1. Have a look at 1, 2 and say which one yields 16.2 for mean count of other Cβ atoms within 10 Å over residues 82-89, as calculated.
2. Can you say which of 1, 2 returns -8000 when helix-only ellipticity at 222 nm (-39500 (n - 2.57) for each DSSP H run of 4 or more, over all residues; to 500) is computed?
3. Looking at distance in nm of label points 7 Å out along Cα→Cβ at positions 2 and 106, point out which structure of 1, 2 has the largest value.
4. A value of 37 was derived for relative contact order in percent (Cα under 8 Å, 6 or more apart); which structure in 1, 2 was it taken from?
5. Among the shown structures 1, 2, from which was the value 1.5 of distance in nm of label points 7 Å out along Cα→Cβ at positions 90 and 114 calculated?
6. One of 1, 2 was used to compute Cα Rg over 2.2 N^0.38 Å, for residues 10-73 alone, and the result was 1.14. Which label is that?
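Read-outs throughout are calculated quantities, based only on the coordinates presented, and are distinct from any laboratory measurement. Remember, predicted model here, so these are calculated numbers, not experimental data. Cβ atoms are built from the backbone, for glycine too; each structure is taken alone.
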Structure 1
Amino acid sequence: MKVVEIFYSLQGEGRNQGRPCLFVRLGGCNLHCRWCDTGYARNGGTEQTLDAVIEQIWRVNPPYVCITGGEPLQQVEELEPLLVSLHKRGIVVDIETNGTIDFARCQPYATICMDVKCPSSGEKSDLALLARIRPEDSVKFVVGDLEDLAYAGEVMDTHRIAGEIFVSPVWGAAYPPITHYILAHHLPVRFQLQLHKIIGVK
């Protein structure tokens, strides 16, 4: 398993925002988003055995783990045994994914946060995967402008999404126009800033 870093911090996004969390960041990504803030994970990382990763996790013994990237599902064959081990131990697990790889085999052991790529990213997610989102999962639109918000609204209008939906501005974007658009168009979302960047933690 190619691992970029394992670190303990506060969850900055999603349904568990603000909770202490152990992050396992896996290396490699199949996309090149224009505003990516973890570009170092695209080609970075070192090979670690499953036992080595589990040992590092048990050292912290966290109640909550987030598997992120990069795109962690590129390593789903290696990832699944880790998820099984964490699940047996009663650890809550989130997986952050870019919505291009089927995540169904991970859902018995983890909740999914699917990042739907908007036009400003320069990339596209597989919208057919939205049908696999359960009430305990979530969907995130990272938006840089009003065009992104219009796209998010179109996706929500044309796809049934069972989980909670978040809108998160690209770091440094102008927030007022985004919030005004959400209110004016009655988007069924939760607006959310990246807490970890605001408070200055990893």
Structure 2
Amino acid sequence: MKCHIYLFRHGQTYFNKNKIFTGWKDSKLTKRGRKDAEKVAQKLKNKRIDVAFHSHLSRSKETLDIVLNYHPECQNVFEDDRIIERSYGYLQGMTHAFFIKNYGKVLYDTYHRSYDFPPPGGESIKDVEGRVKSFIKDLIKFMKRHKVNVAISAHGNSMRPFRRYFEHLTIDEMMELENPWDDYFDYVVEC
């Protein structure tokens, strides 16, 4: 039996729109963000979703709520912060422009796109990958035991390790990924 993981990113937020390091700060969906979520919902409306996961951040919850409007069959929704966005530490709430002006583009690119170099007080993508891998391991066991399809409302940087795992990507390939706000990825697990 084939079970599916439907993985998607939350819709655009005000911090995304204004190019602010968001991380674990809570930023609401913009009007476009709600439209992004509705596009994902429309694409998934004919799929069966038995179980769903979100982080504690409102952007993840709200996106999932929009998707699940079409899925009355989904009665089990769980919060798990192993899928939360990467913490940007002391950079959270700072605009990209301010950081680049004061600290330079090279350091910005290093914090923004390196695998194992965390921003001050924050997480590297390697750190995020560790917790996401733990989630994936538990998720696959759960799916095999219960024979369910799963929806995951994730974040841009927590999606990278998911995609690396299921698409068999290198670290460099993973770090080049751009995750859309208005589409989803479908991964099959043999249940």
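1. Considering all the candidates, the number was obtained from 1.
2. Only one of 1, 2 returns -8000 for helix-only ellipticity at 222 nm (-39500 (n - 2.57) for each DSSP H run of 4 or more, over all residues; to 500), namely 1.
3. Max of distance in nm of label points 7 Å out along Cα→Cβ at positions 2 and 106: 2.
4. Details: 1: 18; 2: 37.
Answer for the origin of the read-out: 2.
5. Among 1, 2, the structure yielding 1.5 for distance in nm of label points 7 Å out along Cα→Cβ at positions 90 and 114 is 2.
6. Label of the source structure: 2.
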